[in-house]
Each structure stands twice: as structure tokens, then as C-alpha cells.
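Derivation of every value follows stated rules applied to the coordinates shown; laboratory data play no part. What you see is a predicted model; the values in this text were computed from it and never measured. Cβ atoms are built from the backbone, for glycine too; each structure is taken alone.
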Structure P
Amino acid sequence: MNDSTISPELREQTRQARNAYLQLSNLGTDHKNQVLLEFAATLRSNCSCILEANALDLVEAEKMVQRGDLSESAYKRVMLNEAKVEQMAQNCESVAKLEDPVGKVLQASRLDEGLDLYRVSCPIGVVLCIFESRPDVVVQISAL
């Protein structure tokens, strides 16, 4: 893929993702955890909307199965239900309980008098993620 083949929509999504990364990477642990908990609550409160949108995806996926463009197992992975949406919300809450790795000194060494070198963990954002037919992956990637 070269620069001329990237759609305007993809450029805009990339720009929005970059802006979100810049904002989120500077948040403190408590604030990040609050975002994750709000994300979980939003998943729960929008469960019916999520399932309605998934039903539309399933209609298209069924057509793909009938044409032979999608396997039956991939079709089943696209399928969401209330339990799966709840599991996505619980996964967000689980990530909020993890120790925040950002800002941890991983290595320190003295190079010279008054000159110390530190390796400190920092967020780099999502470099690239390719996945197929698993809507819950979006939530997993977003939470991490």
C-alpha cells in the first residue's frame, strides 16, 4: 500500500487515533482506569444497540457464507450476544485492575559522574492490528 491508495476515511480514522493516543498517553493511572470503567459501563448501557448493529453485520456475513466468501466458523465468531458484550465489559474492568506499566524504571545505569541513563516504560500506541471476524477484539485492543 502506498500513500496514494489510502482512502480519505482511513486517513481521518488514523488522524483521530493519533489524537486519541496523544491525549490518553498523558493521563495518570487513576484517570486511565476511570476511562476503562466508563468504557465498560458504556458497553453495558449500549448492549441493545451493539446487538442491533451486530445483527446487520450478521445479515451481510450470511450472504458471504452463502457465496463461499466466509467460512461458517468465521460467521460464528462475528456473532455477539448479551453474554459476550458483558464479557467485553468485564475485560475492560480487568485491565483497569492491572498495574500500570507506564513510567516504570526498567533499567538504570551510571555512565559518568552526574550522567545517569534510565530506560523507562512509555506508551507507543497501536502500531498495527489486523484481525478478522471478531468484534470483541476491538474492545480488547482499545482497553490495552
Structure Q
Amino acid sequence: MKKVIMNYEIENILTILNDKSSFRNDMSVKLPKSARQALRINLNTLNDRMKVFEEGRKEIYTKFIEDNKADKTDDGNYKIRDEYIPELNQELIELAVVQNNLEIEPIDMAAFDNVDLSIKEEEVLEYMTEAKESAESVEPVDGEVVDKE
């Protein structure tokens, strides 16, 4: 299924799912094979896109350094000059909200019924689930006629 996910959302998803307290690091968690496979594919997709995001950030910082908008520190790193911080922040924000059209393997959340997920884990896994409405759950709004087929 196609999903539109912004760069900052990808970073958040990976941060949560790669955390040492994540269910992914609990060896007692047994997911169905289809869910494990879909999760693996999705994480590879997200990691690939995250690399592009990180490269974009590096390019922004490099541009500021090359344009003499940063000073070299005693430890060999660079510090962006205060007067250029708003400009830097704007460029980083623009990069963070870039939308990515990704092919995500749908995961049935029922696969996680016996997994002790944190609220954050549940939220990020929702990016990998397909919204399904049954015909019975469609309710008319203000007398509107709803086709159930």
C-alpha cells in the first residue's frame, strides 16, 4: 500500500522501534511470519529513506560551512554563527517536512495482540496498517445515503 510519510515521521518511527526497550528487542515476542516479514521490509524501506534524509541534513550543514556561516571550534567541529541559526532552522524544517511516497507492506495489528506495546509503538505501527472499514460500520451523516458496497 502507498503511504505518504514525512521525513520527521520516518525519524520518529525508527527512533521508537530501534529503542532498546522496544518490543523488537524482546526475544520472547513471537510474531506471525507474515507480520515479521512485513515489518522487516518496512524497516528496510524506512532506513533507506532515512539515509537520504540524513544526507540532506549533512548537505545543509556543509553548505553553511562552505558559505562561511560557521566558525571552527577548538575540537575541530563547526558552530553555525548565531545570526544564521534562523536560516539554518528554516532549511532543516523544510527538509523535515518533505513528503515521501512509500510502498509499505500492510501489517495486521492483530499480530500484536499478545505483545506488550507502548503507546508510542502502537502509534508508529499504525503507519504500517491499512485502514479497513467494514460495510456494517459505515454510518450515514445527517440523513446522507451511504452505499455499503
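Per-structure values
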| item | result |
| --- | --- |
| Per distance in nm of label points 7 Å out along Cα→Cβ at positions 24 and 128, the highest-valued of structures P, Q | P |
| helix-only ellipticity at 222 nm (-39500 (n - 2.57) for each DSSP H run of 4 or more, over all residues; to 500) derived as -14000 - corresponding label from P, Q | Q |
| Comparison of P, Q by mean count of other Cβ atoms within 10 Å over residues 72-79 - largest value held by | P |
| FRET efficiency 1/(1 + (r/R0)^6) of positions 8 and 104 (r between Cβ atoms, R0 = 35 Å, to 0.05) derived as 0.35 - corresponding label from P, Q | P |
| Structure from which 2.5 was derived, distance in nm of label points 7 Å out along Cα→Cβ at positions 56 and 112, options P, Q | Q |
| Relative contact order in percent (Cα under 8 Å, 6 or more apart) - structure with the largest value, from P, Q | Q |
| At a computed 3.3 (distance in nm of label points 7 Å out along Cα→Cβ at positions 32 and 64), which of P, Q | P |
| Read-out log10 I(q)/I(0) by the Debye sum over Cα atoms at q = 0.10, 0.20, 0.21 Å⁻¹, computed value -0.52, -1.29, -1.32, structure in P, Q | P |
